[in-house]
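Scrolling down, you'll hit the structures one after another.
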Structure P
Amino acid sequence: MSQKEQGFVTSAEIYTFFAEVHVMWVNMGEYADLAIYDVVDEILDMVKPKTVTLITAEDLEVSGMSGISFSMLADVKLFHNYNYREEES
């Protein structure tokens, strides 16, 4: 989970992971004004970690949001599906 094997992921690391997805998002022709910080905040809000800026494996397990969180950070198409989930319902 952690880039540095420290047992948690920081909000800065989440930003870094999503920045790559954001580039692909814009290249798909989606709106470029999507703020990376807003996505980081949304992930933190979903997981509700004990320490506001750090997500641990325990935080992910308790929240039940690990699948959604990782998919948003790893795959632009899965992020697209998440972002437009209400429109697709």
Structure Q
Amino acid sequence: MQGKTGKQQYSAIIAPQPCPTAAGQSVEGSRYQKICSWMIESLVADPESPSHFLQCQPAPNSLYCGRWQRMPCEPGLIFNALLQ
């Protein structure tokens, strides 16, 4: 509820959108901390380690843009983009 009027306030639902800054970038060019479109990117292989992958996570104060973050695989496993 908002104020004394008794009206409820709802947040808008936004369809997945690309980050304008990352438009035209290929997944092959994904690198740790580079800009990405967090709403639409899939997980990608980490070019530096088969036991890690990159996940696009939302950037603060940005609706569509994010940054690639390096995430570890479970111990003893390697990342395979075809199996996600």
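Which structure, out of P, Q, was relative contact order in percent (Cα under 8 Å, 6 or more apart) derived from, given a value of 26? Show your work: numbers first, answer last.
Values: P: 30; Q: 26.
This figure was derived from Q.
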*So helix-only ellipticity at 222 nm (-39500 (n - 2.57) for each DSSP H run of 4 or more, over all residues; to 500), computed for just one structure, reads -18500; which one of P, Q is that?*
P
_Structure with the greatest value (metric Rg/Rh (Cα atoms, Kirkwood Rh), set P, Q)_ = Q
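No value in this document is a laboratory result; all are computed from the given coordinates. Bear in mind the structure is a predicted one, so any value in this text is a computation, not a measurement.
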